[in-house]
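J.: Structures for review follow.
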Structure P
Amino acid sequence: MKYLGSSRYSSIYCDTHIHTRLCGHALGEMEEYVLASLKRGLMHIVFLEHMEEGIITPKTSWLSEKDFDYYFEEGRRLQEKYRDKIEIGLGVECGYNPDCKDVLLERINSRNWDLIGISCHFQKIEGDQYHFNLLSKNPDTLKRAVQLDTAALFSKYLDTLLEAIDVINGSMLCHLDAPFRWLPSHTLSNHHYQKIDHLLGRAAAKNLALEINTSGIAIRNEAFPNKRILEMASKHQMTFQLGSDAHKPEDVGNHFKLFS
């Protein structure tokens, strides 16, 4: 297993978080994202496709090992084809599930990644048939969210990430405050910020970068994470990396110039 250092990704001309139709909830082939990136004037992109393990949902929104085989085959073809025009990285966004950490580690260690993003998208809710998607805007999911203690779930989410960065040898912490992003009633408490500060300190000690995920600007007029968290990360001397979290080719590099 390897990943490249984080500092080389800290540029408004580098998008470190791009998905494709392979994850099941994005549109477009890998090459379409490369072409869109060239139009945007990007010099470096990193595909960061979803890996999950042990998650029970009505529909899969991540890659199988067979999908990752194709991902690397096609990615290497594109690296060669466009090597004089743009640098292309092949990474993974590991959605951490503490119940399946050994399998996740085995899968991650079986390949050479250019970047390993750490995130958490799902939580197990006692009595529910499916895992709860913390980032979904599905109406049924949002209905369920208002019935739950979102403050407690967010605290559990932070605890999960704290474990994840100890278990996974990652390189970037993804969209840190994105859970419940479609739920206007959800706000972070001082207790949450204390836990976030502790998480950032631990992440900084492990040389993890913090993603500035610009998809938040279209949702709440502010990136993920918010300014307060970015200031906390700055005090911990964390490296920042821009990611569009593009799920359509035209979204690559969105809003990057705001951070020049």
Structure Q
Amino acid sequence: MFETKTRILKVGTAKLHYALIPWDSDSLNNTTVEIEFFSAKNVATLNKLLMHLQRTLHLKKGDLLFSKIPPKDFSKIQLLDQVGFYYIEQTITLDIDLSGWNPDEFVFSRGDGYRLILAGLSDKKLIRKIAGSTFIADRFHLDPNIAKAGANYRFEKWIDNSFQSTDIVYKFVDDKNLIIGFFIVNEHPDYAEFRLAGLDPKYVGRGLGKMLYHCMYRLLEDKGCTLIKSVISLNNLQVLNVYMYLGHAKFISPFIVLHKVL
């Protein structure tokens, strides 16, 4: 469900690798395409590749092209800028080493009533509602050329897809057993991947984000997991501060993300 197929097109000796992103296309009601690689060294050649791509896929107004480029490849970022792409965000990958992490070092004033529980299908509607209203700093919400309703719907669909995939969905409940957030992970043989997490907007700003992530760290540690991986936008300062608070995080693999809405 979450796999894409890389395709290649050529103009002369120049190549462009791309992949259709069907789940984003469905949510945003457009055709969303990731430019994974291009060999063009100048604006003219890159424009020819992009025009060939638009003709091949029958792209139209409102369709989205995006690319993720390491900051060290500044010449490629410049070329994309010159053909109409614009900066949206920078992402990094976190490697979190739980082997030396001690959950008992952290004390929370709200007590032990807050916890993560495996979510069932009966919880999906409420979790979906939270996901559709809590995110504002992702690249789709920050792009002025993308409708906010579509950006919200993308996260709602993410919840739907997660319940149908190998992802594990947890609900975050308070001391009254009310669902106030969620956490989605994917467990691999040698690490766990954080996919998506969020709090009901009514509870944001109360320090509960630290508890949410602490609960997940502890849950995974109890399962014997020693490594967590997560991709995060530098725009998401609240969660970055949570990672800094909980510690043991190493920042790697930065990418500049650029969009172009046709």
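Read-outs throughout are calculated quantities, based only on the coordinates presented, and are distinct from any laboratory measurement. Given the structure is predicted, the values throughout are model-derived calculations rather than measurements. Cβ atoms are built from the backbone, for glycine too; each structure is taken alone.
J.: With FRET efficiency 1/(1 + (r/R0)^6) of positions 24 and 176 (r between Cβ atoms, R0 = 41 Å, to 0.05) derived from the coordinates and found to be 0.70, which of P, Q does the value describe? Walk me through the intermediate numbers first.
T.: On the way: P: 0.95; Q: 0.70.
Answer by label: Q.
J.: Moving to a separate point now. If you rank structures P, Q by mean count of other Cβ atoms within 10 Å over residues 48-55, which sits at the top with the largest value? Write down the numbers at each step before the final one.
T.: Values: P: 21.6; Q: 16.6.
The maximum falls on structure P.
J.: One of P, Q was used to compute distance in nm of label points 7 Å out along Cα→Cβ at positions 64 and 160, and the result was 2.4. Which label is that?
T.: On the way: P: 2.4; Q: 1.6.
This figure was derived from P.
J.: In addition: 16.0 is what came out when mean count of other Cβ atoms within 10 Å over residues 80-87 was calculated for one structure; which of P, Q is it?
T.: On the way: P: 12.4; Q: 16.0.
The correct label is Q.
J.: Work out the source of 17.2, 54 here, i.e. which of P, Q gives that when Rg and Dmax of the Cα atoms in Å is computed. Before the final figure, lay out each step's value.
T.: Details: P: 17.2, 54; Q: 20.0, 65.
It must be structure P, since only it matches.
J.: Using Kirkwood radius over Cα pairs in Å, for residues 152-247 alone, single out the structure from P, Q with the greatest value.
T.: Details: P: 13.5; Q: 14.2.
Largest value of Kirkwood radius over Cα pairs in Å, for residues 152-247 alone: Q.
J.: Here distance in nm of label points 7 Å out along Cα→Cβ at positions 16 and 240 has been calculated and equals 1.2, so which of P, Q was it run on? All intermediate terms of the calculation are to be shown ahead of the outcome.
T.: On the way: P: 1.2; Q: 3.1.
For distance in nm of label points 7 Å out along Cα→Cβ at positions 16 and 240, the value 1.2 is produced by structure P.
J.: Same structure again: When Cα Rg over 2.2 N^0.38 Å, for residues 32-135 alone is calculated for each of the structures P, Q, which structure yields the highest value?
T.: Working: P: 1.23; Q: 1.73.
For this comparison of Cα Rg over 2.2 N^0.38 Å, for residues 32-135 alone, the top structure is Q.
J.: OK, next. Match the computed value 3.2 of distance in nm of label points 7 Å out along Cα→Cβ at positions 72 and 184 to one of the structures P, Q, and report its label.
T.: Matching structure: Q.
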